[in-house]
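Down below are the structures I want you to see.
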Structure P
Amino acid sequence: MKRARTDVSESGTCVVRAPRPQDFARMADLAGQLGYPCTPEEVRQRLVDMLDRKQYAVYVAEISKEEIAGWIGVYLFRSVELEAFAEISGLVVSEEARSQGVGKMLLETAEEWARRSGCAIISVRSNVKRKRAHGFYRKNGYEWTKRQETFCKKLSSELAVNHRGHPSR
């Protein structure tokens with residue numbers, strides 16, 4: 001992962017860097033603001049599962065001594081029918097720090113990672129109800145490409161795969 005990036009947002013100095021263990025509780029709080037409640041331990045385990053720096057990157061925005069104002073996750077999406085591209089898996093900025101340049105810095109950092117990873121495209125999926133987020137992405141050069149439905153199926157525990165890709169017992 002690259003070195004920390006420091007810029008000045010409207011709220012003051014902001015450092016975009018890799019997350020540290022002391023950030024996990026705040027990252028979990030922010031995931032809850034995004035609508036995905038989780039625990040610091042779940043954040044820790046998910047980051048462990050994403051250690052392949054060629055496939056995943058996660059960054060936090062620190063606006064003051066160890067105060068995390070947001071985070072972004074990005075990964076390489078690969079499929080048979082398309083060239084590989086980067087996709088933002090999550091982006092959240094705390095309610096108190098929104099519209100101060102923090103989200104833009106996180107987005108630019110993810111875009112830089114995507115370029116270094118050889119991607120010509122970066123995409124993001126955003127819930128249809130997140131109108132403010134849609135405006136943010138358009139303002140930052142993202143174009144709407146399609147609408148789609150998302151389907152999920154819960155798998156029974158005996159068929160589930162554990163976090164390392166091995167069948168659960």
Structure Q
Amino acid sequence: MPHSTTAGSLEPMAQELPFIDRHTILVDADRETVWRALTDTFGDSGGKLFTAYARLIGVDPDSNEGRLDQVGSTRIGFRVSGSKPAQQLELTGSHRFSTYSLTWDITEEPFGKSRLSATTNAKFPGIHGRAYKAAVIDSSAHARVTRRMLKAVRHRATRG
């Protein structure tokens with residue numbers, strides 16, 4: 001079951017932004033399998049509703065380009081700013097109300113298992129940023145979405 005913990009070691013961009021949360025999940029798969037599942041799952045399109053929402057709030061970047069494990073590649077709302085295959089993937093982005101990073105860490109656990117963590121750092125400047133933070137972070141919507149992503153990666157890594 002996913003749970004929240006304190007932040008660990010993050011890339012420079014993430015360290016410049018205030019810590020929001022960290023969620024982790026244990027996966028019954030080795031780090032390389034979890035890495036492939038992460039890049040495949042996060043590499044999938046967010047769907048038409050997500051794309052419309054992202055464009056409405058003015059995300060940067062606003063397109064999908066390149067392979068998710070390559071620095072400089074993009075997914076709507078995220079740019080790969082750090083990549084250490086089977087260890088860490090740092091995604092950064094911004095929109096009208098926030099500048100943020102989402103850092104995925106994969107650590108080896110005993111018995112061929114891995115721990116997958118998702119750490120969010122973000123700032124929400126101005127009154128509109130504070131309102132957005134209340135609607136998305138303080139309401140727990142962000143935490144629910146993050147936990148859903150962790151479970152999706154675990155499912156992909158452990159299926160058949």
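All of the numbers you see were taken from the coordinates with simple rules; none came from a lab. These numbers were taken from a predicted model, which means no experiment stands behind them. Cβ atoms are built from the backbone, for glycine too; each structure is taken alone.
Consider the structures P, Q: one of them gives 29, 38, 21, 11, 0 for P(r) over Cα pairs in 10 Å bins from 0, in percent, for residues 68-107 alone as calculated from the coordinates. Say which. Considering all the candidates, the number was obtained from P. So helix-only ellipticity at 222 nm (-39500 (n - 2.57) for each DSSP H run of 4 or more, over all residues; to 500), computed for just one structure, reads -11000; which one of P, Q is that? It must be structure Q, since only it matches. Consider the structures P, Q: one of them gives 1.8 for distance in nm of label points 7 Å out along Cα→Cβ at positions 36 and 52 as calculated from the coordinates. Say which. The structure behind it is P. If mean count of other Cβ atoms within 10 Å over residues 60-67 is calculated from each of P, Q, which structure is the one that comes out at 16.5? Label of the originating structure: P. Once percent of Cα pairs over 19 Å apart is computed for every structure in P, Q, the highest value turns out to be that of P. For mean count of other Cβ atoms within 10 Å over residues 76-83, the highest value in the series P, Q is held by structure Q. From which structure (P, Q) was relative contact order in percent (Cα under 8 Å, 6 or more apart) calculated, if the value obtained is 28? Checking each candidate, the match is Q.
Ranked by distance in nm of label points 7 Å out along Cα→Cβ at positions 124 and 140, structures P, Q are led by Q, which has the greatest value.
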